[in-house]
1. Which of the displayed structures (I, II) returns the greatest value of distance in nm of label points 7 Å out along Cα→Cβ at positions 330 and 354 on calculation?
2. If mean count of other Cβ atoms within 10 Å over residues 170-177 comes out at 15.0 when worked out from the coordinates, which of I, II was used?
Structure I
Amino acid sequence: MPFNSIFAWMMKKRIHQIDLFRKYPHEVQKEVFERLIQCGTQTEFGKTHGFNTVHNYTDFQKVPLQSYEDTQPWIDRAMNGDQGVLWPTDTKWFAQSSGTTSDRSKLIPVTKESLEDCHYKGGKDLLAMYYNNHPNRKLYNGKHLIIGGSAQINHLSADSYFGDLSAIIVKNLPWWAEIRRTPSREIALMSEWQEKIERMAESTIKQDVYIIAGVPSWTMVLANKVLEISGKSNLKEVWPNLELFMHGGVSFEPYREQFKRLIPDPKMNYVETYNASEGFFGIQDQVNSDEMLLMLDYGIFFEFIPMSSFDGVNSKAVLSIEGVNLDENYAVVISTNGGLWRYILGDTIRFTSRAPYRFKITGRTKSFINCFGEELIVENTELAIAEACEKTGAQIKEYSVCPIFMDKGARGAHEWAIEFVKTPKEIERFALILDEDLRELNSDYDAKRYHNMVLDKPVIHEVPHGTFDGWLKSINKLGGQNKVPRLSNDRVVLEQILQIASTQ
């Protein structure tokens, strides 16, 4: 069957459209903006905020910026069956976002348009770019292992559902994606993750897997279970034709060396995506670069707030894509075909190129530590911990950091909880390398560490295996796209984690 050839031809056609927004980004975003406003005028949100008077971007800036809390009453109405609230077509799906540690997760509306023109388009474009960068591939000869979340009925409405975005995607996949997907839907949508991992491993271990897609942390858990059951030493012995890992959700840096050991093949390819519950935003489009291309024709209009002047919904300096500079941290603001309007996403990025627009994720607007003027962001800690692992032979599964506050003349410090897959021989040397690399990466941190005047050296706790999963389970967030907060400005999360560690 010439399916690979037909699919490759279809994918290459899409490359021409991608090249269009690479060359004409501002014009493409203007078209997206105009279509969104046209749709928005038909909604209750649009009528309330005067979308009928919005004729250009300057007019649109009069619409207030929105946090999740601002948008939540509108989302609640849609969940209860009201239609035309945020988007003119019916909204029946809601993605359970991992962007909160509260008891109630954020629920993000997912429309037919956002599924088809954003999320599925992103998956198709990833393969289009892969085929373009690696000609004559035969990915459709084998299976595509998708490690998704679980979905459950939202009983607020008989015709309304919520779950992890990955599960919503699996439940509604187009034929070209479903034809080779594994495992079965029954297994893919299980909610109990320990049993789910076991059954995923058992059901796929004898299949011919070419692609794996998932969050690195859960993919590692599955990989180790596959090796345990099979008795093999690496994944290439289980799946000899495995050639692509499509990953996202968390930084890949702390996991890169571990995956090289799991898949000891220099021809193995890794492609990062930026796919959140709120939309599909970026794809790593170059073979030898970890920068991601900002996807500008997915029905999302982008705005950016410089972090140097970020003040949440009260921020004044908000820019369209035309106004951004290189090497500056920006909070991302989106208006989408899922019904989000001037919504502060909570992520921060840094542009590395303007022609075309490429970027790196640098962290979260709330995921940083700046208790002592050190302005430490996730990008710093990811790079530093990867360097410490490389130099000490360590491997980590998860970590979280918080401040030790100054008290009675004592200096402040950063306190780390780290769950190692492979513990360094000398934890003190690991801590020293980590600290030194943070000082090289972040001049503000270095200034506060000077002669220990403000910040003392980091305090590191090695926590037992299973600690972070135990913490996630304790807040009903084990599995799927749920993530551990890496950096916190208070001690709440870390103290909960250390309490769990003490019971392991």
Structure II
Amino acid sequence: MAIPLFNSIASWFLKKRIHQIELFIKYPNEVQQEVLQDLLGFAKKTKIGYQHDFSSINQYAEFARRIPIVTYEDLAEEITAGRQGEDNILWPTPIKWYAKSSGTTNAKSKFIPVSVQALEDCHYKAGKDMLSLYINNNPEAQLFTGKTLRLGGSQELYHNEKSAFGDLSAIMTDNLPFWAELNCTPSLKVSLMSEWEAKMQAILEESSQENVTGLMGVPSWMLVLLHKLIAQNRGKSLKDIWPNIEVYFHGGVSFRPYRCQFETLLKDHSLQFYEIYNASEGFFAIQDRNDSDELLLMLDYGIFYEFIPLGEDDSAIISLAQVELGKRYTIVITTNGGLWRYKIGDVVKFTSLSPYRIQIAGRTKHYINAFGEELVVENADRAIEVAAQQCAVEVVDYTAAPIFMEGKQKGCHQWIIEFKSPPRELDLFQATLDKELKKLNSDYEAKRYKDMTMVSPKVTVAKQGLFYRWLEQKKKLGGQHKVPRLSNDRKLMDILLKMNT
């Protein structure tokens, strides 16, 4: 009796948040202006607040004029000082935690400040909203009658005298309120294990006997876990092991290349897929409708958004009120973690302006434009998905890079793809991939016209486990770590090809 009652109470509590979400949907720009003024007011007595006189900024235009757009390299010195114990630089409350993420040109790793406000008013609030939107769309959901299996980062938290750092998921798990732990598996101890292989086994041992009703994690790593689970249960289906599982909350990478694999794995089991868009810098958007590939931009998490049209310089930056439907933008954020007009390197496309819904179109650094083709991850993921469907194969992982022109030899793209089972007709897969890329990208189509600039793509079949081995070598197994989809040079491709021999 207690479990159904808890499910009912939790569902009722989460639905109350829907009214607030409806409010920012109705008044998006007003809410965003209020967020900006709150951030400026709260941080006016910080070092950066005095430097730019935050207390006298009352309009967005003045904010945009006074405060420069920055990257991590621009803030590295201030962040290092903060990690060493200096307070009140970028944010007024002491910052104890730093989320470690992929490096930059000048550093092996980035350390993104995570304030108490960012944890409470952004990341944890988003976690509750993710559940609220799912429950609101599925009134008969029984998610809270069981546990949600979380598959987070593999890094422990590392402490010095003044601060701690680790994967964002480890920071969040370590600081979760007790009530959130009640409906999660595995335990806190297992969730924070650093050795990935041992951690996967421990998760299986703890969770396989639980009543798992939900899943949460990056698709590539969740697939690894589920395949291990089925193998250890002697081929039983997922439905046999966890009969009450009903939803998978996923993010970190595009779901397109993995959807077919999940559907095959689940067979006749009905499962909702819900996408989220979060990063070390903040939690940005959540799928708000069943069976949708659009994400609702969450506007009241203490994050103020600006956008630069893709391909234009920083001077073209605009506010949310000025974005256009179907256009791609680089995101710039100002946050309650102390990031001011910070370029996170992500590219999004607006699919709706009322409410503001987006799709993730890739990363500013992950593209191929060796011949003027301007191929982005969004195109690549979709083309791979179509080619896989038409050739009846499952793609495990992939990456692509240019083959540059040499002498009279024309350029092309090289794809190295790991299949669950290689296609019977690789030529057909290549042709389908090429055809779909032409359909999706007019610049690519123009460069491929009569093979004048580029010839058809070359697909290399990766040996089983190639990408896993590469991630293992880089000490990047698990969590938010993933294979770069597109590169504008051949560094990664040449390494993988050498490993594939």
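Rule-based calculations on the coordinates, nothing more; no lab input. Model, not experiment: these values are computed from the prediction. Cβ atoms are built from the backbone, for glycine too; each structure is taken alone.
1. Checked I, II; max of distance in nm of label points 7 Å out along Cα→Cβ at positions 330 and 354 sits with II.
2. Attributed to the structure labelled I.
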